[in-house]
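Once you scroll down, you'll see the structures, which are given as structure tokens.
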Structure 1
């Protein structure tokens with residue numbers, strides 16, 4: 001069923017007064033039932049069963065249907081049935097008080113019925129919908145489905161979605177943050193041009209780029225289904241002629257396609273989504289919020305997820321850390337830095353007064369060779385770090401096994417009584433599923449298997465032994481993959497297994513290490529979110545300015561991470577206490593070319609704009625890296641900000657695939673901050689900001705101070721109504737607006 005609610009049956013007539021009290025209305029005529037409030041009007045055609053949505057901001061979704069595909073009985077659409085009856089119930093749940101309209105599509109010709117639910121809450125701007133497929137013949141085998149959809153816009157039923165405005169966009173989100181896949185902002189084709197199509201995962205938005213008006217849609221339950229949002233734009237500007245929001249998304253990688261267009265943006269599955277079975281099957285619960293400002297609608301989406309599923313909090317100052325990966329690489333195989341050098345790093349960090357002023361800095365050894373970094377060696381490093389007022393971090397991978405290909409037969413999973421071959425996920429030919437291919441590869445493991453519990457306990461006991469207070473968990477998507485076999489037969493889908501595994505992981509962390517451990521997710525799905533304190537916005541970031549910088553990798557740039565991040569700031573403070581934009585670098589990443597000081601500044605500002613925790617991955621034994629660290633990450637203003645980071649609000653989203661993004665953000669408060677990012681190498685970036693936009697007091701004078709230097713660079717005079725800021729090509733600016741009394 002949908003959200004667990006208290007339902008009290010009433011007739012439509014008796015509910016009219018109560019609905020008015022909740023600012024909702026229900027009307028019935030011979031041809032339709034309408035249900036709505038000031039934000040949305042929902043109308044159900046009594047003859048066809050189609051549903052229309054008309055939102056106050058001008059968005060319309062016409063002639064929608066719901067459907068389910070049963071693996072034995074076939075495909076059933078809400079319009080297939082002859083009867084479409086409605087009832088209303090009161091709702092009291094974690095989100096508030098409201099009303100739920102249920103429309104049942106049924107007849108004597110079909111073995112199932114479809115029950116659509118539409119829930120509106122008092123004084124809340126969003127709508128929650130879902131659909132149940134219900135068996136009408138108790139003698140028949142249970143229903144079984146991997147494809148159930150509460151909202152479909154299909155051409156064959158005359159369906160369409162319309163978003164007003166001259167610059168319509170659709171936001172296309174990848175399933176996870178792996179493979180440096182960007183979030184897409186698909187521009188609307190004009191008449192006679194090619195249609196845009198694709199699939200977004202878990203959430204999406206259609207909106208007008210120039211004023212942020214639009215519709216946010218997304219799943220709010222993440223313990224059964226992977227939710228897909230399949231779209232195809234129409235020929236007319238602002239029109240979508242095909243849209244399906246469904247449970248059961250499972251897509252494989254296709255390296256022949258661009259990464260964000262089907263190459264690596266999907267669920268990475270090699271077999272179909274698992275099925276749900278029973279006399280009744282429920283779709284994902286879907287949030288719909290049409291707003292004049294989708295930034296607020298996304299924040300509300302985050303809050304709804306947190307209210308229903310939970311979220312972690314963090315008391316005190318945000319952690320700061322140093323991570324070894326940018327120096328040592330995978331397993332320390334390069335030999336550039338080994339345990340004795342970590343003590344030198346610790347000594348240097350101890351000399352950074354501001355960096356060490358708030359939370360105790362963490363030394364995080366990443367992806368290490370356990371023969372080099374044994375538990376004893378890590379414990380020794382931790383004891384040394386403690387003398388410098390620091391603490392240790394610990395890295396491990398709970399649901400994937402990195403090893404040489406085909407080298408696992410007959411071997412036990414480390415720290416367990418089980419063979420590796422017993423723990424691996426399998427495809428339809430019973431072959432182990434490769435999560436990452438190559439001679440040195442990663443196999444996906446089954447989170448429902450008792451070996452995984454033993455393995456996690458084994459790893460956490462090592463973390464406990466070195467007194468780690470910071471955990472980095474990585475390659476989590478492997479645990480969400482679909483499989484043909486599962487140790488626990490009651491776990492039927494990848495998301496069920498992953499949710500169970502993450503819940504067990506958090507329980508074991510609390511039990512073995514305590515509840516004061518900071519947990520960050522690296523490569524992982526966005527949801528479920530409630531088991532960690534932060535998650536990488538994108539894959540590893542190498543801090544060069546753009547993906548096309550000569551000599552650098554064609555991925556991992558600050559531009560790429562912030563372009564995606566410009567749509568993701570809402571997760572900070574709703575899904576997670578903080579975000580994580582990976583580490584800054586003061587000189588270079590591994591064997592990449594050296595960074596310029598400008599690139600370092602842009603990187604620090606990008607981390608700030610995202611509300612990220614502060615981490616650095618530099619080899620501070622190098623004099624240049626050390627001097628820059630004192631300038632940037634030991635800066636008094638920077639360190640004060642990162643003690644309690646907050647995501648800035650975007651004033652200009654990233655748009656399209658260009659690397660020439662020009663972005664702006666602001667953070668209101670006692671002292672307002674404004675940030676401009678110009679990734680265009682040729683053109684300068686100039687933007688005007690009204691006092692109202694920045695929430696500045698009228699007729700107050702403001703000094704405009706450079707964030708890093710605290711120098712006054714200009715002022716906003718009392719009579720001025722707008723603030724104008726400009727920056728050069730390939731640069732960034734962050735300023736503080738200080739009111740003069």
Structure 2
């Protein structure tokens with residue numbers, strides 16, 4: 001996206017008079033800067049803008065210009081604002097940016113191609129190519145397009161082959177975008193990032209050169225990974241929830257989509273690992289050289305994280321009363337749990353237990369910084385978090401900080417897609433709750449896969465970037481995730497209070513250690529739990545009821561299997577969407593006879609309360625008889641269909657899925673067809689005569705978990721759909737794991 005820069009106007013006029021233009025621009029910038037997307041200090045009050053240095057660009061009506069922006073708090077920042085001397089700005093005193101001019105933009109690229117320099121009033125602008133540039137742009141540029149997306153920089157697409165990125169806020173020292181991609185391009189074989197083709201720096205007496213711009217190869221992509229992930233999550237949730245009102249969910253499709261995302265996450269993890277290994281290959285005496293993490297580093301990192309937490313909690317407390325009710329409750333919970341968060345940060349000291357290296361890292365790593373290509377992924381935007389000082393962005397860090405950033409991005413994606421579905425009316429509160437276990441499963445899948453891919457390229461290849469002990473690695477990773485979630489909490493507080501629940505979920509996860517150890521071994525003589533799905537084969541009994549009296553008489557006469565089919569079996573035929581009435585008898589008298597009063601009375605008959613089918617049969621007849629005694633006329637069908645009695649046989653279908661531990665059991669609950677939930681909860685208890693559901697029996701007998709077994713024994717599928725029952729079972733397993741069951 002973007003627009004072509006306009007051609008220079010006023011050719012043949014008198015030569016550019018730079019100094020008056022710069023002075024005029026300094027005055028105009030006081031009002032101009034706060035309206036620019038790339039200006040990062042919108043919340044601060046500008047006291048004055050003064051020129052720092054400027055240099056005309058030969059052959060154009062523009063000049064590169066640097067300005068010092070002073071604020072009322074006494075601090076100042078330096079910004080690049082290229083200026084254009086055109087008719088409009090001369091006539092009305094407005095500010096015209098040279099980056100809107102085709103000739104000026106092309107001239108900058110030509111300067112890089114030549115390796116030239118432009119003398120300023122106080123310093124010099126130097127343009128340097130790399131060997132890549134000759135292959136990318138063998139001729140002067142023909143077309144330059146200013147790209148629409150602007151944050152802390154402005155980017156120009158050059159002949160569809162290269163991108164010139166100009167940084168707006170400048171600080172002395174090399175920008176990480178230049179420094180890291182220059183090293184990766186010149187000194188490594190890593191090609192998971194666009195190659196550097198050239199750079200522009202500004203040199204000023206007594207200061208390190210400041211990076212003004214970088215020229216990279218343009219890599220054709222299919223868009224960024226965040227946007228693609230949101231689209232795929234929308235498909236995933238639609239599949240497991242039903243795409244439209246009344247449509248049937250397709251959990252098998254959902255699992256297939258999640259598996260595909262996990263495969264891509266593994267590829268991205270491997271690419272991230274190769275990036276870190278490449279960055280760690282810098283010579284020891286270079287600015288990028290690997291260094292050991294020292295106790296002083298850990299003390300500084302820990303203190304910085306604690307200050308960050310304290311600052312965010314203070315801002316949260318100050319904003320509490322002004323928040324709407326729902327976000328206010330979330331914020332209050334965060335404040336109550338702040339001591340746990342602070343305690344969790346101390347685990348960063350675990351890095352002191354064994355030698356671990358610190359390296360230069362991406363520094364702002366998330367799905368938005370990854371582009372999808374036809375062949376995989378490329379990583380972009382190495383400048384780090386623009387709001388942080390340059391010295392901090394160039395500091396060496398533990399590689400796990402990047403890993404934590406991506407894991408938090410996966411978590412954010414899963415829950416942001418849920419919130420967007422709710423905001424768009426595609427999922428109500430109940431729907432979002434029903435989808436929560438699926439969101440957790442998706443996140444667990446991509447998280448595990450990303451780490452597997454990453455560790456395969458780093459730790460398993462002997463790289464000294466990570467703790468060797470997995471327990472230490474996981475503990476330190478949680479610290480960096482916790483710190484990232486604290487940052488997210490502050491962002492949502494200032495921009496989207498309704499989304500505060502997302503980072504709070506991350507904070508809780510980071511300080512809740514889910515036991516990784518497997519559940520106790522199976523007890524002697526007990527085998528794994530084998531999941532069995534089922535298929536219902538229907539048969540006509542051969543009788544039908546035309547009115548409510550006939551219905552009662554036939555309920556007394558038909559085989560018990562028919563009673564089972566029309567009550568318990570109702571669940572199997574309404575797996576995902578609950579009917580208005582929870583059995584066939586209630587549905588018929590309400591919908592076909594039009595007797596809602598009897599329909600509601602029959603709906604209140606809970607099959608789970610009856611020890612056998614004969615007792616259930618007697619209760620149904622008693623309810624109908626009692627209702628008919630109050631009526632003078634027996635209600636019957638007029639326009640509706642008669643009630644057709646059916647019975648069924650259940651065919652068992654072994655799934656091949658087995659569980660030997662509680663984590664395996666929890667995972668299998670999500671994977672198996674919902675008919676397996678029915679078979680083990682309903683069919684096993686009553687028609688197979690086992691007296692209780694198979695899940696509870698195995699958890700108590702096989703794993704020795706009586707407390708969890710009791711909770712699952714109390715779950716009634718008749719109160720909801722089988723899919724929601726599945727979600728409840730998974731929730732109970734998660735609670736047991738969090739409590740340490742099986743650790």
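Each of 1, 2 could give helix-only ellipticity at 222 nm (-39500 (n - 2.57) for each DSSP H run of 4 or more, over all residues; to 500), but the derived value -5500 comes from 1. Taking FRET efficiency 1/(1 + (r/R0)^6) of positions 239 and 367 (r between Cβ atoms, R0 = 35 Å, to 0.05) as the criterion, the highest value among 1, 2 goes to 2. Across the set 1, 2, mean count of other Cβ atoms within 10 Å over residues 255-262 reaches its highest value in structure 2.
Taking 41.0 as the value of mean projected area of the Cα convex hull in nm² derived from one of the structures shown (1, 2), identify that structure. Answer for the origin of the read-out: 2.
Rule-based calculations on the coordinates, nothing more; no lab input. Computed from a predicted model, the values in this text were never measured in an experiment. Cβ atoms are built from the backbone, for glycine too; each structure is taken alone.
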